[in-house]
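These notes open a run of structures that come right after.
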Structure P
Amino acid sequence: MDIPNSSNFSNSLLPQGEEAHNLFQRTPVLDRGDIELKREEIRRYFHTTSDRYEQLFETLVGDEAWYRKPITLRHPLIFYFGHTATFFINKLIIAGQIKERINPRFESMFAVGVDEMSWDDLSEANYDWPGVSEVRAYRNQVRAVVDRFIRQAPLSLPIDWNNPWWAILMGIEHERIHLETSSVLIRQQDLSYVKKHPAWEPCRLSGPAPQNDLLEIAAGKVALGKDKNAPCYGWDNEYGRHEAAVPAFKASRFLVSNGEYLAFVEAGGYGNERFWETEGLAWKNYTNAAHPTFWIRDADGWRLRLMLEEVAMPWDWPVEVNYHEAKAFCNWQNEQTGKPVRLPTEDEWHRLYGVAGLSEVDGETPASSNIHLDHYASSCPVTAFRHGDFYDVTGNVWQWTETPIYPFDGFEVHPYYDDFTTPTFDMRHNLIKGGSWISCGNEARGSARYAFRRHFFQHAGFRYVVGEALPMPSSSVYETDKQLSEYAEFHYGDEFFGVPNFPKTLARLAIQAMGKKPAVHALDLGCATGRATFELARHFEQVTGIDFSARFIDLGVQLAGQGIARYTLTDEGELVSYRERKLADLGLDETRDKVVFFQGDACNLKPHFSGYDLILASNLIDRLYSPSKFLGTVHERLNIGGLLVIASPYTWLPEHTPREEWIGGYKKDGENFTTLDGLKEILATHFRLAQGPLDVPFVIRETRRKFQHTLSEVTIWERVR
C-alpha cells in the first residue's frame, strides 16, 4: 500500500454524522454484520478515538508542558502524543500491510515507552524531541495511511487475531489505553501547565462519606478466558482458560472512600511500619509518602487534585492510591477489627461481578457505571452507581487485586505485539479490575486484564474483602537465563531437523533394556531440567533426578509442582520468542507424583542415594571433575542386575575435567585410547557391557538460525557383581 503525503489528509476523511453519537463509541463486534457497514464502523472507531486522544492534549498550556516530565519514571507528554501514531505504522509493517515508513526517525523515537521501570530507577535519558507541530503533522500522515487501509483493504468477517485487520483494532485499542494513562500523567503535571476544557468536565457532586459495611458472597465457581472466536477484540492475556472454585467471603459494599481512608491517615498509618509490606515500606520510605499522592493539604484542610484542577476534598469519592497504600490500609483494618481484611483476588472480583448481575457496556444507552466517559471526566461519589447490593463493581476507579498477573492455560503471544503482556509475568505486576471513568473500548469490558507495578498510579482505588488468604497463581515468570532456556527447549521443546527428542529417546532405550527386571527405583544423574526423569517415571515407581546445577533443578521442581514451564529463546541479537511447555501436552502429567529432584555432586553423592534398579548418566561423564571416581563407585548405588546407562559425546575439555582425569580421548602407549576403552577398563570389575555402543543424535537450538548437532555414544552396562 502506498503511503500518501500529509497533504492528502484533511477533515474530509472523518466520518460524517458523528455528532449524532452522544456516547463514545464502543469496541466493535467483529464476527458478524454487513461488510461495508462494518468497514465504516471500524473507520469511525479509529477516527473518533484519535479525535478524543488529541482532545486530551488540548488541555496542555505552553510548549514546556509537552516536554517537562510529569514524573521521572516516564517520558514527557510529547512522546505519548507521537507514540500511538507510530504504533499503527510499526504494527502494519509487521503485519505486512504496508512496506514503507512515513518517518523512520519518529518511528524509532516514539516506538518504546518506559512504563515498566522500578520506582527507584531515575533514568534521565536525553532525547532530541521534535516540535509539537511536527508531531501533529505526523499524526495526520498516519491517519491518512490507516484511513486508506480501512477504506480499501479486503475485508471478510470474522476478524480474528490471525486477520491483518487485527493490527488496526490493536492500534485503536492501544490508543484508548494511552488515553487513560496519558490522563494520569496530565493529572501529575504541574497545575500551571494545564487548563480546564469543556470536553473534560469533572463531576461536581460530593457529600459526606458513607459508612461502609461488609456483605456476604456465597461460594461459587468462575470460568475465565476467551476463545479465539470471541466476537470482540482482546489482548493476548485474555485468551485461554482458567476455572476455579471460590470459597465464600465478605466484600465491602462501597469502594474505600476518601473519608474512610482519612481514618488510616489520621491514625498515623503512613508512619507505622508494621502496616506496610516489605516492598511497600521501601517505596514509602524512598518517596517519603505521608498521604495519597493526589491529596493536597493546605491551611483549610484537604484538597484533591483532579486531572485539570484542584477541588475541595470530596470525601465520598473513592480514594486513589497504589497497591502498597491499599495493602497497608487492609493490614491496619486487620489489626483494628481482628478480621482477615485484604484485597480481593481476580477470581473474587469475578464472583462479585457475577453476583452483581453485570453485563458488558452496550452502545445504545449510557453505562450503569462511571465508565467509558459516559458521565464524568473524573471520579464521582461511591454511592452513585448501584450494582445489586454493591456499588461500583465496575467503573469510577480501577480496583487493585492481590493477584499478580499470570497467563491462563493455553496462553499464546500475539506475533504483532509479543511484549504486550509477557514482561509483566514477573510476579511484580498486580491486576487491576473494573475500569475507571476514562476506561474505554476493551478496557471497559469485564474480561479486561490489565496489570501495573504495585507502586504505579492509575485512576485506581480499592475495595476490601474479609476471608482467609487464597493461594496465588503459580509463578508465571519467563525464564531468561540463556543456557537454562536452551536446555528447557532441548528437553521439552520442538524437534529440529527430524532428530527425535534426546532425553525421551534415552529413557525409551533404558526402559526397553530393562525388560522384565524389577523397576522400582531409578536415578537420573545429571538430569539437567529433568525430561528423562519424567520419562523414566512412565515405567519406574519412583525416579530421582540429581544435578549439580540448582537453577536447572529448579525448573524440574517447578514442572513437578505446577506442570508448566515458561522461558524465552533467543531468536537473533536481542530479539526473543516465548515458550510455554506443559507436562500434560507431553503425556507426562501422570508422572509428576513419581519424581523428586535434588541438587548433588555425582562424584560425591550422599550415601542414601542407593538401591537403584537403573542409573542414567546422560552427557555427564565428560563434565565431571573426576569421572573415574564416579565410575569406580557407581556400582554401590545399583542393585545386582541393575543397569547403568551412559551417554556422552566425549567432549573432553580441561575447563571441566583436568587433563589428568580424562578417561579416554588420548594416546596410550602410542595407540589411540578412546573413552569407550576407558569405560571398559574401569567398569569391568562390577559390570558387563549389555548393549552398545550406539550413536544417538541430539540438536540444541542456540538461536533461530544456529543449532548444535551432536552425536552421543550410548552404552548400557549390567551390574553383575
Structure Q
Amino acid sequence: MTIRKVKGIFADRFSLILVVFIGLSFSANAQNLSHYVDPFIGTGGHGHTYPGATVPFGMVQLSPDNGSEGWDWCSGYNYVDSTIAGFSHMHLSGTGCGDWCDISVMPNNGAIPDTAADFRVKFRHDKEDATLGYYGVKMENGIKVELTTTERCGFHRYEFPKGSKPVVKFNLTYMINWDSTAESYITRINDSTIVGYRSSIGWARVQKVYFAARTSVPFNHLYTYKPGRFKDPKTGNINVENGEIFFNDPGGKQILMKVALSTVSTDKALLALKEIGDWDFERVVREAKQKWENELTKIVVKTSDEKLKRIFYTGLYHTCLAPVLYSDADGQYKNANGKTLMMKKGQRYTVFSLWDTFRGLNPLFTITQTDRNVDILNSMLAFSDETGLLPVWDLSTYETGCMSGYHAVPVLADAVLKNTAGLDPERAYDAMRKTAFQTVRGTPDYIKYGYLPQDKGSYSVTITLEYAYDDWCIAQVAKKLGKMEDYRMFMNRGAAYKQLFDKQSGFIRGRNSDGKWVLPFDPYMASTDGKSMYEEGNAWQYTFFVPHDVRGLAMQYGSIDKFVLKLDSLFSVSSAVKGESAPPDVSGLIGQYAHGNEPSHHIAYMYSFVGQPWKTQEKVRYIIDSMYHDHPDGYAGNEDCGQMSAWAVWSMMGLYPANPAGGEYVFGSPVFDQVSIKIAANKYMVIRALNNRKDHPYIQSVKLNGMPYTKTYINHSELMKGGLLEFTMGDKPNKHWGNMPESWPASVN
C-alpha cells in the first residue's frame, strides 16, 4: 500500500469520525438561535427591509406601513418614521423599487371617514416589538396590534380600549410609490367572513391578489364604499372599493382575525384560511418561530461576540425572505397573463431580483435550500415556458425588465453544474440558449458587434459585461452536455469584455458602432439619465466585472503586478461619484469600491485569483467590520432580496462564490471561532478558525480533514462531503501561502 493511499484512508476516516462527533456535539447546541435575529436591522437608512411577521419564503409578509412614500419606503416602512397607515400582507424586502403592500387593514376606534385618503396613527418605537414570526405595536390611539403568519395566512390580534367602537378597515386602495389600484372588490359571506381582491398597476404592470378574512367574533355589518378620487375622468366609473367591518365594544376582550391570500380566486383564499385551524395565536407564533429555527440551525456559529451573532443570524434570516410563494397549496396559480396553471411538481415562486441575487444568494441556496431550490429553479423555467424567455426581474410573474443581463442563466447553470436533482439539464439549457438569442434588450447588436455599442443602447458597458459573463455560464453547461459547437460559440461571446478594454486609460469603457471610444469619458461619472454607459455604477466599479476570467482581465494590463496596482487603486482613490443624476445605490464606498451595490461584491476576492490572497483577507475583514452593524441602518445599501445579507453570511464564514457559477468558494477572512454547516442529516462541514481575534484577519495556513491544504478556495463537491476546514489566523499576512498558480481559483486564462 502506498503512502498516498494510507493518507487518503486516514483522511476519509478522520472525516467520518469528525462528522459523527460534530453531529452529536451540535445537536444539543443548535437551538434557540431566534433571539439573535433583529428584524429591525435594515429598516433604517437605505436598507429598505420591513420588520413584520412572515415565515421562510412565505406568500404573506404581514407588516406595518408608515403611509409615507419615496425611495427609502420601498418596503412600506422606514425606521425614521413615526406613523402607521395600515398593516398590509405583501411586502418586498430590500428592493430599490416600491410595490405591493397589498390588502392593507387598519383597526381604529370608530369609523374612518370615506374621504380620509391619508389616515395615519402615531406610534413610538418603545411600544413596538419584532421577533421571528411576530410583530407587535401599541399605537397612540390605544389599540394594540399583534401579528403572526403561516405561509399563506396572516393572523391578527387586536386589543381595543374599553368603551371604543372597534372598526377594521380594508383599504384596498392603499398604495405606495409606483403602485396604484386598478380594481378592487369586497363582499360579505357571513357575519364573520369577507372576501375580495385587489388588482393593481405598478412596477408589476399586472398584479391581482385575492383574499379571505375571518374574525373570531361576529361583526355587526360591512360598510363598503367607492372612493370618489378614483373616478375615471373619461368614463366616470369607479372600479375600486374599500370596506370597514364594525364590531360591538368587546369589553376589553381581544378580537382576532385571519386573512388568507391566493393568486387564483377567493374560493382558494377561503381554503387557505384552513392553514390556521383554530384561534390559538400563541401556537401560531411558536410554530412560525420553529420554522425559523429550522432555517437558522442549518448554520451554527461559535463566538463570544454577541454583535457578530446578531449580524450573522439576521443576515441568514434575510436570505430566507425571497423569492416568495406564489402558488396555492396544491401548486395552482394564476400568472400575469391571466392563465390559471398548475406546477407539475412543487410550488411556484416569484420575486426574482436576479441582478442582485445571482452573485451570492442563489449559490447559497445550493447549500442551505437543497429541497426548496428545485422549486425556485423550476419556477424560472415555468416563467420561460409562459413568456418565451427566462426572467430578468419577475414580480408577481410579470417581467418588470428591471436591470441588465439575463441572470437567471448563472443561477440555472450553477445548479446544472452542481448536478441538482429535480432539474432537467436539457430543459434548462434550452431556456438559457433561447434567452441568449432574444431579440430585445440590446442582444442582437451585442451579437452583431461582439459588444453593445453605446449608440445602439444605453448602459452599453454594463450590458456587454453581464451578457459576456452569462454567456460564459451557458458555455459551461454546453460543455457538460456535450454541445461543443455551442461551447465554443458561447466561450467566444464570454470574451466580449476585451472589446471594451481601453489599454490607454486602463478602464473598460463604451464604444460606438464605428469602433470609436465614447467621449467625453470620466471614470468617476455615474448617471441615471439614460445616456450612461454603466447601470448603477461607473467605470471604476464595472471594469472589474469579469468574474470568470480574472487573469484574462489582468493580462489586459500587461501583467499581474500592473493589474494588482489597478485593483489596489480602486480601494484608495477618491470616493467622489460625479454626475447630477448619480444613482443613490452607489453607496458604502471604500475608495471607489461600492459595497452598498452588488457589482462590487466579488471584487475584494479577486486578489486570490492572482496570487495575493492576503489582500483579499485584509479587504474582506475590513468590509465586514465597517459595512455591517446591528442597528436599523446597519446595511451600507439596499438589502436587495437577500444579496447584501448573503455576502455577509458567506464572508463571515470565510468563503464566497466570487465566480457565482464556478462552483468554487474563495477563502476570505473567517470571523467566527467555528461554523458548522449542516449538509445533510448528521453530516456537517465545520469551518474552524484557530488563533482567531479581531486583529488577526490573515490566514497563516489551512488544513482540510487534518491534512495541509494549499488552495485558496474549496469547491462545492468537496464542501458537500462534510468534514473539517481549519484556518490558522494571524495578525500579519503570510505572503507565501496561496501565492503559487496551482493554488489559485479557476480563470479562463
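All of the numbers you see were taken from the coordinates with simple rules; none came from a lab. As the structure is a computational prediction, the values presented were derived from the model and not from experiment. Cβ atoms are built from the backbone, for glycine too; each structure is taken alone.
Quick look at the numbers
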| item | result |
| --- | --- |
| Which of P, Q yields 2.7 [distance in nm of label points 7 Å out along Cα→Cβ at positions 376 and 552, calculated] | Q |
| Which of P, Q leads on distance in nm of label points 7 Å out along Cα→Cβ at positions 496 and 528, largest value | Q |
| Highest-scoring label, criterion being Kirkwood radius over Cα pairs in Å, among P, Q | P |
